[in-house]
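Student: Next up, some structures in structure tokens.
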Structure P
Amino acid sequence: MRRIALVLALMMVTGPVSAARYVSLRSDKAFLREGPTYQHRILFVYKRKDYPLQLLSGYESWRKVRDADGTTGWMSQTMLSDQRTVLVVGKGTAALHAGADEGSSVVAKAEPGVVAKLKACKPQFCEIAASGQKGWIDRTRIWGVDAGELIN
């Protein structure tokens, strides 16, 4: 009986977030750790402010996160921001359109690996901004939003 209560208590503290939530890095250097303490081994060092991460769960002041490559680990909440950003993914450059449709003019192109601020999302396109450029990109070319997620 004690064991069941302990398992249920752990699930409440570290269980998955009900709806996917994305966060971004607050600074240019952040450590992804094996577990939720500073004593846990560092798995990876991120060196890119605003890099998007998916929030999976939390324990005290620590957050379990996943990156675009599927790497998971723990990060201090002080390293995270609620600012929504996305990562351009796929092969070749991705077109940024003037409007939220394929037929609108191309205003810029983004290379895979570009981190951009997320402004809005419609069913097929999301509006992003990076390096002074702004436009609508096919949502299949970005990581950091869920399928069907709409943002005004």
Structure Q
Amino acid sequence: MNQKDLKIISYLRQDARMPLTTMSKKTSIPVSTIFDRLRVNEQNLIIKHTSLLDFTKLGYFTRANINFKVAREDKEALKEYLMKHQSINSVYKINNGYDYMVEGIFRQIKDMEEFIDQIENKFKIEDSKSFFIIEDLKRESFMADPQMLNFV
């Protein structure tokens, strides 16, 4: 990846809806080059464009990362269940004694506890550990500051 691509990605990470003309002014890269580089990167680097939400303003006041260790015979079934569950924002396969880590978003703690109870009743869960997310201190900012990248 060249320096132009890094600059474009950095500004895209800051604001994916930034007009290309604005990005061109900030990066000194022609609009046509930015457009072409985005098209190429959307095919092999950019997974999807999305929005970060304040879930509390939508009535979801409980967020947690939950780790699950599951019996071998239930791993695939649990993964499929987690991938389809409406309250699960992200699913990760992890190590160090656990199989999966999920970010769950719930209206209240009671809803999260019911979710975990359902999982434990449906699958052979060997261990689980929950970590409530109290406050976002930094979120989705990797490579978003062009000043922190080596090309500046």
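Student: Looking just at mean count of other Cβ atoms within 10 Å over residues 26-33, which of the labels P, Q belongs to the structure with the highest value?
Tutor: Largest value of mean count of other Cβ atoms within 10 Å over residues 26-33: P.
Student: If Rg and Dmax of the Cα atoms in Å is calculated from each of P, Q, which structure is the one that comes out at 17.5, 64?
Tutor: Label of the originating structure: P.
Student: Suppose distance in nm of label points 7 Å out along Cα→Cβ at positions 114 and 130 works out to 0.6; of P, Q, which structure was it derived from?
Tutor: Derived from the structure labelled P.
Student: Thinking of P, Q, which structure, once helix-only ellipticity at 222 nm (-39500 (n - 2.57) for each DSSP H run of 4 or more, over all residues; to 500) is computed, gives back -11500?
Tutor: Q
Student: Moving on to the next point. Supply the structure label, taken from P, Q, corresponding to relative contact order in percent (Cα under 8 Å, 6 or more apart) with the calculated value 30.
Tutor: That value comes from structure Q.
Values in this text are rule-based calculations from the coordinates and carry no lab data. Since the model is a prediction, treat every value here as computed from it, not as a measurement. Cβ atoms are built from the backbone, for glycine too; each structure is taken alone.
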